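The structures considered in this document are given below.
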Structure P
Amino acid sequence: MRGPSLDLSQLRSAIEALAAKLPPGSSAEMTIIGGGAGMMTNLLPENRATVDLDVLECEPPEILDLCCYHAPAVAEALGISPGWFDATPLTMRHMMLPGWRNRCVDVGAFGPLRVKAIGRIDLISLKVIAGRERDLRDLEAMSPTDTERLQIEAALPELLRQGANPEVVEQALARLRSGLGDG
């Protein structure tokens, strides 16, 4: 963990404050993953918190630079962790199931910044791939259906063609086959 956790209200406030720092007349779109995406789409429980906002994609790309630049000032102003804005997931696009962009969900507009989150099946997939204790708790809360597990199981091998680590894919498949997410 990088700092104190953020609840949904704090996360929304941080995004609003960050968007307010973007140039007047600018327009941008950001796609998020992780706990923040699950919280903002109500896929994770109301009491769920996160240590950061995981950004998968930002258009236009230069807006991402501005967000990274302004994020520490937002953290200071709001009294939240300086690491609350995380752009490292940009390197994870090869771990996304084919068609993920078509399944994104609109979270809302924060001034000039439109925020989207990955869809349920993609969030489940990333949680299965990561397999950390908090991800397993999230999966339990999300209770993936048999249909969702089978859909992810069928799609995971595609990640190998996208450059995913074969061991990571195999571990994710093993988690799925173990009945992960059964209530």
Structure Q
Amino acid sequence: MLLEFERISLSTELDKKIDTDLKDIIGVLKAYEDLFDINANDIINKFYDMFIIDFLIGNNDRHNGNWGFLLDDKNKYSFSTIYDCGSCLNPLLDDEDIRKMDDTEINNLALNTYSVLKENGKKIHYVSYICESKNNEVTEALKRVYSKINIDIINEFIDNINAISDIRKGFYKKLIEIRYEILKKCYMNI
């Protein structure tokens, strides 16, 4: 059974709605460690791994209702697989919009991506947050995730999607390649 984080967060503090502020989210994850026999550090690590992947795919909508936990038939909780990525890779751009974009515009689009997650009330700019090592857990997630990214397999996957145009395939590959190179640079600097 899937339990979205939003639903779980409502039960921790009934008088406070947990927004997408990192401090609040991490607080809830730590609060559930004893309640559900979950190792909070493992869950927090997976949460930040998801943050790195969300940057790679340009997901700006990882709100509290589209990530969570799986409950198995033995009442054990685990971090769910990543789901609801409908806001990644700029889905509102149609092929004609993409065709009109030059390399500078695509580069700017790849770089100027913000997470829905906030710190101190402000949305997090992925590139600066990851590359400036503002959060040690994010830096550790970059170390874990970067070596698992295989850009050739990603490109092959995109090439084999029959339901999208070649122009969109090229656009997706460019966006991901730009972000991958950023992750690579950040990784090399740590």
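Laboratory data are not the source of any read-out in this text; all were calculated from the coordinates shown. This is a predicted model, so every value here is computed, not measured. Cβ atoms are built from the backbone, for glycine too; each structure is taken alone.
General observations
- For 0.35 (FRET efficiency 1/(1 + (r/R0)^6) of positions 104 and 136 (r between Cβ atoms, R0 = 30 Å, to 0.05), calculated) the corresponding structure among P, Q: Q
- Set P, Q, criterion Kirkwood radius over Cα pairs in Å, for residues 32-111 alone: the highest-scoring structure is Q.
- When helix-only ellipticity at 222 nm (-39500 (n - 2.57) for each DSSP H run of 4 or more, over all residues; to 500) is computed across structures P, Q, the figure -15000 traces back to P.
- Which entry (P, Q) yields the derived value 0.95 for FRET efficiency 1/(1 + (r/R0)^6) of positions 48 and 64 (r between Cβ atoms, R0 = 25 Å, to 0.05): Q
- Ranking P, Q by FRET efficiency 1/(1 + (r/R0)^6) of positions 80 and 160 (r between Cβ atoms, R0 = 25 Å, to 0.05), the structure that comes out highest: Q
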